[in-house]
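What follows is calculated from the coordinates using simple rules that are stated; it is not laboratory data. Fair warning: this is a prediction, and the values are worked out from it, not measured in the lab. Cβ atoms are built from the backbone, for glycine too; each structure is taken alone.
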Structure 1
Amino acid sequence: MDYTTYLADDGMKKGKLSAYKNHIIKKIEEIGQKKLVIIGGGEDYTILMQALEQLRHKNVKVPDVAFRATVSEGEVSEEQDIRFISELKGKAASFYALIIAPYTPLEIQLAAMEGVQGTSAEIAAVLKAQCGYTDSGFCELNEPSGLGMSLSNMKLSKALASDGKRAGGMENGTAQQMAAYRNKMKGQRCFILGNYSAKLDELNGLMNEHAFACNEFCDFFTRTPQRPEFFLLTKESSYLGNGKYIEGMECFVDGRIRVFEDKFKKKPTYFNGLGAGLINGLPSFQTAESAYGTAVVFPMYVMLQLALYMGFSEIYLYGWDGLFPLTIDENGAARKPAEGEYADFPAEAKQLLEQVKKYAEGNGAKLISMCETNGLSMLENTKFEQVDLSASSIFGRI
């Protein structure tokens, strides 16, 4: 189950509608004459609007909504009257905040996997630390309340367990295939290619090397016959749109994704994206997918584990500037970087990469960044022109 499917579930909608009304009624005295500010959006926003309308029809004196707010500057919109949360600084006496954002651990995990930034707890932390609010100035509406939301969360738990079971079965089916890669590349170097700041002429040189790429990197394949040696698939949309490019490569596929195996030149090697991972001593894949900061780096993290599993001694990261378009502060507010600069990585992502670095160094391997972002400043840095590619294969992998 993905986050969109979860939000569209009728049981979830009914459960949240009831919970929202209950939460607001309980807080009606705290709200008083303050106008409402809604922080969040999507399907939850639609449900909240229904809840407010139904309460007014029952003569509950609910104040009007002044505007919507967001903890991400990337979501600010004049057209939709969505303002950055900093506009609430010092205005707790005038505006009461209704927070609609992922609340339970399972809901947070699903949202993180889909790239949704901003949990209910993070938004509350921004309100208190940066806007001067107290607990009486806001309500976290996605806090479970009533039987409907409880049943919905049980359904979510079962769906995730089912996804994990399927992925585990696929992983077991190709365990021997995966084992054949262990230490196969010992002592060699590889490049883990991102598509965010990559340049095609540079990629053509790097794809002559042992190289990994993933997901949206397929967009480059319409412009060059060059191919990376290994391809990672963690997003079904990348396969549905670009399967013809992926099927000719050595592929590592998240077992939750269904592909047409008969079209692949070599049967894909599966891994469990909700499992333990390939390297003992590093955080599990499921842990990495459970929070936005680490879920965004999940494909990179899997490729790093694959490279270490294969025994590569030099692992270069290229093209990952812009992976995070916004800089997320310690409370969870996301701001645009200064012009000409790349956004930093959030603390959780940097901590995860620090752990990978420590493991690599302890096992005779070295991680090297070819990127400008401060998010990878924990790694040794080198520029493209400083890497000797003279011994690369002449014709690449076409």
Structure 2
Amino acid sequence: MLKTFVIAENRRGLLIRDGRLIEVLEPGRRVRWDALGRTTCEIHEARGVFTSPWAEIMAKRHPELAARNLETVRVGEGEVAVVSLDGRAELIVRPGQTMYVWKVLQDVAVTRINALEAPRLSKAELVAYEKAVSAAQRTTPPIGVVSVGQSEAGLVFFDGELVETLTPGRYGYWQIGRTVTSKTFDLRPLPLEVTAQEILTKDKVSLRVTLTSFVKVADVRKAALSTPDYMLHLYKLVQFAVREAIGGRTLDDVLSDRVSVDKQIVDHVRREMGDIGVEIAELGVKDVILPGDMRALLNRVVDAEKTAQANLIRRREETAATRSLLNTARLMEDNPTLLRLKELEALERVTDRIGRIDVHASSGEGLNAVLDRLVSLKARD
């Protein structure tokens, strides 16, 4: 009895008789004698990875068939293999894995890398192998990618151990036999806002104080290793410093000498902070918030002070004006011509507000009488 098997161009057939692999059938119409019906044919896609259980059987029991059809990739400890199909990296094989790749329709190339001795990928390798990472379909990708932005610095850790400091750019590391983690730091001054907190002054007045600071990382290694979170560390230090500075002063001292308060807070923070690779560019009190009743009382005090200052200024001006008038009167007493000029000035001011003045000379009084009645400083000679 004859059996006919049709194999497509992109496939291969596995001829199996009584559970044993006999032959790999090429594309086309294939006729085989099978009198007892013991022969079957499994047809498989002849591209990419051959995942059938027959792949291992072929490699171990029929090495001549495997050599013609498959590329066997076995990876030892500490190594990684990159499988390229038609010149493009497609698959990454981890240590301890074995992968069988069809090579009848594609050019297969295998690149073996010692991931323990050369953990970092070059730029070209990272670009070429990134696509192959997804093809591996593992929970943990074989390549750890670290991106460091502009104005940043990066730190790379292997199993928690700091191994390298990075400048801005994109980097790749083999995660073979290790776990790669990273941490980035912004090197620009960053604002640190200390929110309002209740503080009792020396004279038992409750205040709420808000502070603003600018923090800059000077040494990324120290900033990463000295404290778990340098921003939180500084936040707590500023809180302690402001309590010490405000609690040792009265309300008047706090409101009148903000410069001294800021200086004490900065000195305390820098002294207690130590060398953690961080610099404080600026630190100062932003807002001082008083309770409602205390704010109203201070407003009344300020209003009274301003009113007293206004009264004092007014009295000074009145005294100066009186003194000026006295000096003018003394000058006019000794100088008749000056007195006459003042009389004419008085007449000019009067005529500005009166539309018409009639002076009758027949009465015998004339203009002199009008001036004498307008301004009488002393009797005429």
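Look at FRET efficiency 1/(1 + (r/R0)^6) of positions 66 and 194 (r between Cβ atoms, R0 = 41 Å, to 0.05) for each of 1, 2: the largest one is in 1. Once Cα Rg over 2.2 N^0.38 Å is evaluated on every structure in 1, 2, the highest one turns out to be 2. Given a computed value of 5.4 for distance in nm of label points 7 Å out along Cα→Cβ at positions 10 and 210, which structure among 1, 2 does it belong to? Derived from the structure labelled 1. Taking mean projected area of the Cα convex hull in nm², for residues 58-249 alone as the criterion, the largest value within structures 1, 2 is that of 1.
Structures 1, 2 were shown, and relative contact order in percent (Cα under 8 Å, 6 or more apart) at 9 was computed from 2.
Which one of 1, 2 has FRET efficiency 1/(1 + (r/R0)^6) of positions 122 and 306 (r between Cβ atoms, R0 = 25 Å, to 0.05), as calculated from the coordinates, equal to 0.00? This value belongs to structure 2.
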